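Next come the structures, one after another.
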Structure I
Amino acid sequence: MFPEARLDVTLRTHGGAVQGVVVRSTRLVQASRLFAGRRPHDVTQLLPTVFALCGTAQVLASLGALEQAAGQPLSTAQGPARHLLLLGEIVSEHSLALARDWPELAGLAPDLGMVRRLKLALGGLRATLYPAGDWNRPGGGVLHPDHAALRAAFAEARSALDQLLDAPLAAVTSDLYAYQAWIAASPSPVAQLLKQVSSDELAAFGRGPFQPMPEQGPADLSARLETDREGLYVAQPDSAGRVFETGPLARMAWHPVVAGLIGRFGPGLLARLSARLVEVASSLQEMEDLVQDLDNDQGAAACLVDGVGLGLVEAARGLLAHRVELEGGKVTRYQILAPTEWNFHPEGPLARGQAGAPVTDDLLRRATLLAHALDPCVACDIKVENA
């Protein structure tokens, strides 16, 4: 349907240091315009086919925007169910990276068997909550959670992760001492990568000025989207000139493991990679706690009225915003601002983290690791040019 989307990053060096970072994006930031003229339910059906990654988060942000535009409150039962689906996708996205990508970054073979196991463990959450398959219906689908099946899925995911880490996930991430002891002793590929980046110099790489995304997004987000007729803001967002970092590090900076690593090395490679692992543990625990709050619910018929709505969700890679304008029961304008546009902004954390970095033999590897830690939703090619 669309040409390949990608990011091309060029590190321009001079005098033994990185003097400039050029980020070129061919991401389809205007793809959401194809939703204009469609009915709300059609939009939520189409979204996962347009956006291959984080399809659940895309739909949940859309539902939030559509329901706000229609002035339709969500029942108390639907909220926890949707949040569980979102957490499940966060755990799945990070876990698949741990099993597939991190070993390769450490020079080891990916654990494809573990990738399949994790996909099977968490791949059925939608059907387990919404057996009729209408989880993406504005107003809420028919919610009939199978509590036993959910607990079994979470137990399988936890067992798989414990095996992947060669240690209990909860114990590994309990505090900084336990975390560092595990990195030092574990033969697991995940620990091997973290061990490689634990040296003082490499652990701190990418520690540019840390500007975490505010919890509810920038204060001027809605206003900036409203006036963004040409799509310039969704392509390169800012807030009063500030380009925030969004994603696991911004969300997990409070955690004892991540806070301790930031205190010692700054918000660099080790802290960012570790935040992804810590978020797996935190999110899986929250999912297990949420099960008791799930109740049956019939959902509500969609209210097709005129209005404007903004939906925000914290997807695996960071804050995802959908904005919609409804008129006559149809979408007249639709906008999406994804986390990659913040993190891979020409003045964002990827660029800030490498500005002024010394030119070393492993500069390209360091830059590649930083890109993986920030986790773009498209392919990212990095090259070094000597000015």
Structure II
Amino acid sequence: MLWVVHSYSPLWLLAASIPLRPDDAVSVGWIIDLVFLLSFFFLPPGRRLRDAAVIGSATISTMVVFAVERANADVIIFLLALLTGLLALCRSSIRLICYGVGLFAGLLKYYPLSLLILAFRERVSTFVLVNIGVTTIIVMFLLRYFSDVRRSLSMLPVESYFTVSFASQNLPFGLVTTIDQLSRGSLASSASIYIGYGIYAVLLLGCITISGLILERTTLRSTLPTLNGSEQIFLVVGAVLITGCFFTGQNIGYRGVFLLFTLPGLLAVSCFADDRLTSRLALATSPLIVLIMWGEFFRTNLVRGLLAVDVPGRTALLMVRGFWLVRELVWWWIVSVFVWVLLHFVSASEVGRAVRPRVKGSAPTG
């Protein structure tokens, strides 16, 4: 009716039977937002006053305010991810419910399927059974809704590389667009695509290399056990959600609320790390996350300031794109740190330890 495409999972349409009207939007939004804000009490607190200040700055950032103002569906996914992490902390078989919650969140928005990485914490037999069950349900879902899923994915909106979205393609293809604008459209469209993919490949290789080097030269393996269970779990939950979103497509800024999961764990690592490099990496990344979460505040005020003093167009473009370049490089650094965390999580898990000897045994000498 409103000529707005439905680029979501078809499961949302099952809620059409709920007796809600457009007039109820504000009431429902208030309820969702209040539950979202109250859910912060279930996140691990900062261990030091400095940590509390960093986490507090993140919770009132423009990313969080943006999500609350829209009462976006990702706020609901945040609550489901929180519930997944809390259930994963249970000692008994109740924790297996967390995979059902993670799967449900994934069927609603697809990217939360990455939460199922938590299954690596289980014994090998449990890990296999969980994945068989998850795969079976996903196959059944696709058999029922494949055409709807394909249609919704084809209608995902394309955002600007330079404004409120974050994604791995923003930096490489935004650079190509900037070069083309500064050179007054001298780049051919085919050449710009190849250049963009070339830059993307270099960035991806750099991300993997940095994560591997950090993993090899730091003591995260001995540091994480000193953290409490919630700090470990939610560090992994936030890292895998942000990393998954970053590499799978463009994301509106409010999806960055998942960064809130990672701050308590990173700050705790900086406090208890056995070596100075690990401590400094975690400590330096935490304020960078806060700056990213406040990014739209700085970007929009920079644009307003340039317009107020009437800066020449080319100079204003260079200043705005300079800020954008720094922001995107910070995003790549943060994701590289998250990949470091995830690599350690998988390799240190019982499944990772079971697979690693076989992989090493099958590798050629040298």
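No lab work stands behind these numbers, since they all come straight from the coordinates. Since this is a predicted model, take the numbers as computed values, not measurements. Cβ atoms are built from the backbone, for glycine too; each structure is taken alone.
The table below lists the values:
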quantity	calculated
Read-out Cα Rg over 2.2 N^0.38 Å, for residues 159-246 alone, computed value 1.50, structure in I, II	II
Comparison of I, II - label where mean count of other Cβ atoms within 10 Å over residues 7-14 is highest	I
Given 30 for relative contact order in percent (Cα under 8 Å, 6 or more apart), calculated: source structure among I, II	I
Ranking I, II by mean count of other Cβ atoms within 10 Å over residues 55-62, the structure that comes out highest	I
Label whose coordinates, when distance in nm of label points 7 Å out along Cα→Cβ at positions 119 and 287 is calculated, return 4.1 (choices I, II)	II
Origin of the value 3.1, where distance in nm of label points 7 Å out along Cα→Cβ at positions 39 and 343 was derived from one of I, II	II
Structure (I, II) behind the derived value -14000 of helix-only ellipticity at 222 nm (-39500 (n - 2.57) for each DSSP H run of 4 or more, over all residues; to 500)	I
Structure with the greatest value (metric distance in nm of label points 7 Å out along Cα→Cβ at positions 47 and 303, set I, II)	II
